[in-house]
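> Presented below are the structures under discussion, each in the form of structure tokens.
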Structure I
Amino acid sequence: MTKVLKSSLSIILFAVLLSIYDAGAQNHNGSQTGFLTLEECIATALESNYSVAISTNNLEIAKNNVNLEPFLPSLSASSRFSDSRTGQKNYNSTGDVENSKTHSTSVINGLNASWRLFDGFYMFAAREKQEELLKQGQYNFRSVVENLIMTISSQYYKIISLQNQVDLLNELVAISQIRYNQALTRYDIGSDSGLEYKQAKIYLNSDSSSLMLQKENLKNAYIELFELMNLPLDSPARVQDTIIPERQLQLQLLLESALGKNTELNAMRTREYIAGLDYKIAQSSRYPVLDLTAGYNYNFNRSQLIPSKYNESDGFNWGVSLSLPIFSGGELNRRVRNAAITRENERLNLLRYEKELESEIRQLYNFYNNNLRSIDFEEESRESAFLNLEAAMAKYRLGSLSGIEFRDYQLSYLSASDRKLRALYETKLSEIRLRLMAGELFAD
């Protein structure tokens, strides 16, 4: 009986550890094994996620807003037709009534054009602002995509971590089940009191409860992933992969990349430039405005009140108008001053964010490095805890170790394994975040 139990324990531990901790033993060809890969999750989300669809539409609006409208003339046509019929009664001094009726028709057609030739360079600043707003829309779209990729990646690795924890708890339940079976066998043959097997049952139930809770967390994590991918929330798709942190990230390269590629930083540079254009637009109101106008009109009138049968007129007209602002109650100066203040605020916001970005990268890089080193430490602790657990299992089987002491070894192994899994997960999350801030998470 003891040989069977020892053999079962070794097989269980070896199988579970092989699936959890043998980093690099699994490949990432999920499409070949029927499981979702990270690339497939991201591709599906980019095609179906509602936030990406909305951002795409907003980007299309920004593209439509870039046009030559500030430089082009405006042309409008108008037409008016009126018909009037009037009945009139005149009463004279004798009481007789004189009836009269009049009928008149009028047609007015016009074609008018207006072209602004000069407006203090407003049109040039407005056109450039359209282009910068398009850049801002592109950065907004990129930000949505990057954050979705980061969220998908984080959720993907969260599922892997939760699955590993489920496997670990399965292992813990299996060990607790073996312990309970041994304690029950001793009780049945009368070599032990009922306290030990009852305590073993309590531990088994506790471990089973923890396993059920972790399975629930895993199911909920899948629901969140499917929601991001816009898949049916009860989809049977599953993830099977290994968390392998990148060990080659360099702080200086990340900082240099962030200064040039960080999406939010580039968006803020665009906002600063737009604020400068708004200042130019405000200043353009100080200059004279020159407009060229032209038109063609056609008029037709027919009335019984005029001697002729009808009359009509048509002809072209054109002109040039010049306006110069002289005094506006200080409104123009107020707009210019406010535009200058806004431009300065955008410059200061840019400088502040550059410093915040560098600070956040440096702090996160330290966190990443510490977790990276912790992986090796926790792996050593886990291996030592596993060997101690094997030795404790042998002593417990021989009756030289109490159930409470055995439980301490069991929990020590669980804690070391959990710390290893957590270090792996936290390292991967910080790696993803670092790549996001460096602008390397999404390639155009």
Structure II
Amino acid sequence: MTRTFLFEGKTKKFFSDDGYPGFVVIENKDDITKNDDPTKTQIMPGKGKFATDTTCAVFQLLKDAGIPVAYEKRLSDTEFLAPLAEEMISLEVIARRFAAGSFLKRYPELITTSGVPHRFHQLRFELFLKTTNGRVNRKGLEDFYVNADDPFIANPYEDEWNLFHSKKPNWEVDANLKVPIRASTILPKGVTVAQIEKLTRKIFLVLESAWGQLGFHFVDFKLEFCFLKGDLMLADVLDADSWRLRNADWTGEFSKQLFRDDQPMEKIAANYQAVARMVQLFRIPKQAIVIWREFEKDVLPDFPVVPGAKFENVILSGYKSPKKCIEKLEQLLTEYPEGGVILACVGISNVLGSILSARTSWPVINVAITAGSFPEDVWSSLRMPGGAPSMTMLSPDNAVLAALNMLSLKNPAVYALRQLAIEKLDV
């Protein structure tokens, strides 16, 4: 196999390899950069490996969660294989859960004194035009120049983008760079800002859940996207250079912010290594939502298709076949060691809910399916005997949502699904 050098960035090298036609080899370097100033770049021994460890684990998690990612496989300690993009999109895409970094220079009114930053109910989505020395690496824009690094796009959903300084409040006299650029000159044909925003939110929420399970606050991140075979895809790398990550009590930083803050290189390297180890725990679990009915004729509730959450359809009567119910429950507990939720969809005489909830620590939700027509039927689901801690809901659809909420505590893909819907409220 012959490998050919293509080009080099600040922290990566790119190669073609005739053993992998249609792909590009990305090699992470040991360089760590600061503030778009090449004179401040330093070497962190091991950073290339830490970046590759992190990126490959994160990209695999996102692929498993059903997100389109330009990633194929890992090749070595510092290299991975990615599909050759038809076009990189000249945007830096940022999502924020908390107000931090340069965002506070543009919105100083959100600075807090408690040590806990301002939290956004809905992720804050922002676009920045990606520039190098004021110029955009895109055909047809050879004459375009802006006197600022990676300017902020103030109105991304309009046809003509207004560019502002990325680190100044918009009320300052020179914040408006007064160099507009048309969105169509940056976005590939068929790609919209709405598509970029939707995909960005999904990616953030999956990672927010994965880090939250390990006890960390996922503060913000920066992404790049590519266009490949008609699809918008996450591209480049996603590692400790790409985000801000804080521990549970906000006392520890685990990202490049340490380097920006001039912390000792030994501390920075140790935290990068810790991140590279922790992301190996990221995964989509195998869990179940069991729709347990007593009769075939009972209507199944609607449920979404989401990675890691399998819907099991069981038809067994609690009062006619209690022994078979217990045997089926044992089978499910064996098949799904990472847990599940049971919806006991019963009309009259709900023996099933008490049998199941007394014999498993999985949550059991009674769905009183005949209570709409016969309100008195709900009492057999509400008045459970001692040691049978089941819950009761009247709406099958709400019962499915409640089950998904429970699974979201361990499943990043389910968390993203539910949180996307939740964050649309009150906006």
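Values in this text are rule-based calculations from the coordinates and carry no lab data. This one's a predicted model, so the numbers in the text were calculated from it and none came from an experiment. Cβ atoms are built from the backbone, for glycine too; each structure is taken alone.
> From which structure (I, II) was distance in nm of label points 7 Å out along Cα→Cβ at positions 85 and 373 calculated, if the value obtained is 10.1? Present the calculation step by step, with values, prior to reporting the outcome.
Details: I: 10.1; II: 5.7.
Answer by label: I.
> To continue, here is another question. Identify which of structures I, II gives the largest calculated value of distance in nm of label points 7 Å out along Cα→Cβ at positions 109 and 405. Show your work: numbers first, answer last.
Numbers: I: 11.1; II: 3.3.
Structure I gives the largest value of distance in nm of label points 7 Å out along Cα→Cβ at positions 109 and 405 among I, II.
> Could you figure out which one of I, II the value 24.3 for Kirkwood radius over Cα pairs in Å was computed from?
Of the options listed, only II reproduces it.
> Of structures I, II, which gives 23 when relative contact order in percent (Cα under 8 Å, 6 or more apart) is computed from the coordinates? All intermediate terms of the calculation are to be shown ahead of the outcome.
Numbers: I: 23; II: 13.
The read-out was computed on structure I.
> Can you spot which of I, II the value 1.00 was calculated from, given it is FRET efficiency 1/(1 + (r/R0)^6) of positions 213 and 245 (r between Cβ atoms, R0 = 25 Å, to 0.05)?
Details: I: 0.40; II: 1.00.
Structure of origin is II.
> Separate question: A value of 15.8 was derived for mean count of other Cβ atoms within 10 Å over residues 101-108; which structure in I, II was it taken from?
Working: I: 13.2; II: 15.8.
Structure of origin is II.
> Please state which of the structures I, II yields -7500 when helix-only ellipticity at 222 nm (-39500 (n - 2.57) for each DSSP H run of 4 or more, over all residues; to 500) is computed from it.
Values: I: -23500; II: -7500.
Going label by label, the one that fits is II.
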